[in-house]
Structure P
Amino acid sequence: MPLITFEGVDGCGKSTQILMLKDYFDKKNLKCSVFREPGGTVIGEKIREILLDSQNSKMDPKTEFLLFAASRAQLVYEKIKPALESGEFVILDRYIDSSVAYQGFGRGLGKKVVIFINEFATQLVYPDVTFYLEIDEKTFEMRRKEKRDRIELENIDFIKMVMQGYSEISSSKRFVKIDARSDQNQIFRAIIKEIERRFNL
């Protein structure tokens, strides 16, 4: 069954749309699993604590990237592949594209090495469709939380690089770019229209 991923910078509304999509599948009696990154497994959640702890300010970008890849590898092995093989829809809050945007572009590690290591980590399990919920810098600043984790504490220049990364990779055919500044119900209608078209629901 399909693997559906949601991407975008913090404040774009991914979590809301994922909950709405899960409810949509439930109402249609379609099996659906939802996972977040980093995390989703016991091991992954421990890695998440390390990655997002604001006290770990001296973390090297390569360490950060490899920890994300490690969490992702465990999630694919333990949860994603078994769910797909059993016939479930799988929805992911972030996946490979987050690492390309945040570590490849934001941290300057480069797209090539990020994709290479992620393809190894994920056993080449790629999404069938990726919804990129796009917001601009002004909207990002307006929606920014007061309490922030280590990555959310980054400055706007870092976020600009991440946005540039998403802009470059979202030209791929599996991407559906949506203006996430609009009403959440309008966004959801666009998502459902695409889901129904692609998967004949």
Structure Q
Amino acid sequence: MNSPNESTSALLLSSNGVQRAPSDKIELFQMRGFAGPELCRQLIDLIEKDRRPSTLADAGDDRYFRTSETCDLPEDEPAVREMEDLLARLNGIDPAHGEPLQGQRYEIGQEFKAHCDYFNPGGRDWEKYCSVAGQRTWTFMVYLNDVEAGGATRFKAVKKTFQPELGKLLCWNNRRPDGSENPNTIHHGMKVRKGVKYVITKWYREKVWGW
């Protein structure tokens, strides 16, 4: 049995339409049509309402490293509850281990340069972000719209690129089988060339989310 903060390849692949990337370096999956158009539209409206400039946990000197806008989505919104339910049914992870659902908005030229979602052990914000809930385990991301050009998500270490597509889900395990952080999860939210890109992201933790 998987722990309450973990999903499994077998569970994810038991859902119709889930595909695993052909690599033994990373547990990486996609599912087209995971979220319907109306749900995606409602989530976009929420992002537009409360978006703000995105930040980084361990910000370096490159102020152009992450240039998107971000929105923490209120858990009492019906669209947020619907998305949370969809994710819980798919991944089998105890919702208590999940961070609040977050939305991101990318205009033309905006990007999130190559990074991993886990926190760097020993980084200057390690204690701040991991002392309560521990390290991140899984990432689940859903594209909320089609993008006219650009905006792909590129996994550099496994040479796999995913194009934005309304309702498509990407998910990956940020750790190796032994529980250590997996650097092969490095990925780049590439620049939007035409249009606007909207996504939502759900991260899960080792321990119960206690913030």
Structure R
Amino acid sequence: MQTPQPVTLSLNGIRLEPLGLQHEAGLRQAAADGELWGLVFTSVPEPQDTADYIRKALTTENRLAFAVIDEHNGQVIGSTSYHDIIVNAERLEIGYTWYAKSRWRSAVNTTCKYLLLSHAFDTLGAQTVGWRTDNLNIRSQQAIERLGAKKDGVIRGQQQRRDGSVRDTVMYSLIRAEWPQVKTALAARLGLTSAD
């Protein structure tokens, strides 16, 4: 697998571009849409912490962070990342994903995942793409399962939440052999004429 490098990906009016400090005001506005920092199981920054959130994303080893942009108006509507990139194992994970609340239950997440999965499997040559989420975040678990990922299990007592409590982490993965079928299904959901 190739090491992921900063890249811009776009489809259906949604663009993923390398996250930078130029996205700070937009990310702050997206997080304010629903006051998402109040959710105990998310990584959404509080308004005053947005610049630090971006700096940490840019300096965390084995992470490549993206801003999610609505190409129709240029608005930043969220963020997502490749992380826990293990080139030798041909594996990476998709996470640190969040969107402005007004974009929930839209095609944004499906579009972003299609872009990230296509790039991971078809360009980078990944063998496995993983996800992890808080056991309390049922909405996230359902979204990952709708993508076609398989539940690998639960790591108990794996990480501290922002409120100090300790979470169990639900792990998911998708392997290269499963990708063609998942790609076709996602393309159909997005109204694409082919999965290419």
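Quick note: the coordinates plus some simple rules give every number you see, no bench work behind them. If you're wondering where the values come from, they're calculated on a predicted model, not measured in any experiment. Cβ atoms are built from the backbone, for glycine too; each structure is taken alone.
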- [ ] Identify which of structures P, Q, R gives the largest calculated value of relative contact order in percent (Cα under 8 Å, 6 or more apart).
- [x] P
TODO: Figure out for me which of the structures P, Q, R the number 46, 29, 26 belongs to, where Cα extents along the principal axes in Å, for residues 2-121 alone was derived from the coordinates.
DONE: P
Task: Read-out distance in nm of label points 7 Å out along Cα→Cβ at positions 82 and 178, computed value 2.0, structure in P, Q, R - done: R
Open item on the list: If helix-only ellipticity at 222 nm (-39500 (n - 2.57) for each DSSP H run of 4 or more, over all residues; to 500) is calculated from each of P, Q, R, which structure is the one that comes out at -5000?
Closed with: Q
